[in-house]
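Every number here is computed from the coordinates shown, using simple stated rules; none is lab data. What you are looking at is a predicted structure, and each value in this text was computed from that prediction instead of being measured. Cβ atoms are built from the backbone, for glycine too; each structure is taken alone.
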Structure 1
Amino acid sequence: MMYFLTFIRGVVMMFYITIVTIICSTASMILAYVFRAPNFAWEMDRWLWGKTILFLTGVRWELRGEKNLPPAGQGYLYLFNHTSYMDIIAMITGLPTIPRFGAKIELFRIPFLGPAIRALGNLPIARENRSQVLKLYKETEERAQKGECFALAPEGTRQSGGVLGRFKKGPFIFALGAGIPVVPLLIVGAEQIQPKGSFLMNVGHCWSRRLVLQILKPIDAKNYSEETITEFQNAVREEMAAEYERIQAELGL
């Protein structure tokens with residue numbers, strides 16, 4: 001019975017998300033291009049899109065480690081583990097400052113959504129074209145140096161099974177070039193809420209699920225160089241892997 005109820009909820013939520021995405025996308029473009037107020041648009045998206053979706057799908061989220069964030073006004077780069085589309089909703093909902101995301105370039109071609117995420121300053125990542133991605137990072141360095149916050153998935157794509165994938169060098173090259181700290185971010189529980197390959201959220205034998213966003217201590221890119229970028233990757237991955245395993249055990253995943 002519970003599975004049936006959560007399935008019906010998931011289907012209804014898909015219609016809700018489609019409608020709200022069109023509304024928020026249109027409003028975001030107007031706010032960003034006409035009123036030059038992208039930050040206000042993000043806060044609108046936080047409430048009308050992020051928090052509402054999590055509440056209606058029975059997701060109980062928790063933010064931990066906020067004290068680890070760099071001082072206000074300093075640019076930094078979140079590196080997060082990527083398991084689900086729910087990751088983006090969780091970050092928009094739970095993080096104190098909503099970052100600008102690196103998203104696969106295909107999303108920028110979707111009507112309404114694509115123009116909106118471009119208007120809000122997100123980065124179109126062409127995953128099959130490394131030189132284009134590195135050029136994009138180079139062009140974005142100045143924004144980070146001026147205090148903008150970004151979020152990238154070092155694994156490149158969604159992973160399954162509760163284990164971190166191999167980290168790519170691109171995000172670390174970006175952090176080195178911009179001279180900004182990396183803030184490791186773990187999102188735990190998202191895969192269970194919306195597994196890879198599923199469009200429905202929180203379907204199963206329980207009505208609600210927990211989701212934890214854990215901010216870890218920042219790692220300063222200025223302590224590394226192009227010659228030691230592998231050490232940089234390993235330091236971030238090792239810190240994330242140990243805490244990822246601990247939180248999964250805590251949540252019983």
Structure 2
Amino acid sequence: MRLEGKVVIVTGAARGLGRAYALRLAREGAKIVVADVLDGSETVEAIKKIDGEAIAIKTDVTGEESTREMAAKSIEAFDRIDVLVNNAAIFATIAKRPFWEIPAEEWDAVMAVNLKGPFLCAKAVYPQMKAQGKGKIINVASGTYFKGVPNFLHYVVSKGGNIAITRSMAREVGDAGICVNTIAPGYTETDYLHEHPQDPPQVTKMIIASQCIKRPSTPDDLTGTIVFLASDDSDFISGQTILVDGGSAFN
């Protein structure tokens with residue numbers, strides 16, 4: 001139980017990778033706040049089935065009032081906030097297309113969730129973490145930033161911005177005992193992507209062929225790094241980005 005007693009907020013945890021992160025963190029003893037614009041009750045029930053403790057808070061990460069409420073309700077329920085996992089993002093529903101065909105409103109929506117969201121959520125939890133003298137902020141970027149993946153410009157830019165947030169924010173909050181780091185997954189097979197693939201099979205094969213470890217990535221391949229960054233084992237690590245993509249890209 002590496003996270004016993006810790007309170008962890010996971011944004012976008014109602015489904016997909018966020019749910020996988022929340023379940024693994026709960027298995028390590030953390031109390032979980034499922035913060036999502038979607039209904040997080042199924043994730044909460046799944047955590048309770050493994051004897052974990054969790055609550056769901058309806059959260060729009062693009063709204064400052066909503067993120068402040070997320071932090072306040074987390075403190076009301078559990079008295080503290082130890083870890084924030086900035087997972088909420090627009091990704092699987094994006095249709096890949098050349099940058100000149102990306103609608104401006106789609107660009108704005110991606111930036112609002114993927115970039116403004118982590119900023120607002122970190123801003124909301126910072127006072128509590130500072131008061132505690134310790135905290136962990138984990139941003140979720142993407143290996144696409146390191147590879148310059150085409151036809152995905154707004155997503156790639158937003159994830160590069162997550163890394164920039166990590167590097168600058170880490171220098172601002174280190175004196176408060178807060179570590180800020182990033183995990184950058186590669187292509188990961190979730191249930192949604194399996195049912196609604198963004199790429200034809202030959203592209204997926206090319207991605208796997210580019211990896212040192214030549215097999216598809218699953219959510220379970222990512223959760224161990226999330227646990228490490230949330231745990232006391234990473235207390236002297238900050239401002240860093242860990243690529244978890246089977247060795248497809250290099251930082």
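For which of the structures 1, 2 does the calculation of distance in nm of label points 7 Å out along Cα→Cβ at positions 26 and 186 return 3.0? Please report the intermediate quantities before stating the final value.
Values: 1: 4.2; 2: 3.0.
It was calculated from structure 2.
Quick check: 37 is what I get for percent of Cα pairs over 23 Å apart, for residues 2-129 alone, calculated from one of 1, 2. Which structure matches? Label of the originating structure: 1. I have 28 for relative contact order in percent (Cα under 8 Å, 6 or more apart), calculated from one of the structures 1, 2. Which structure is it? Source structure: 1. I have 17.1, 51 for Rg and Dmax of the Cα atoms in Å, calculated from one of the structures 1, 2. Which structure is it? Considering all the candidates, the number was obtained from 2.
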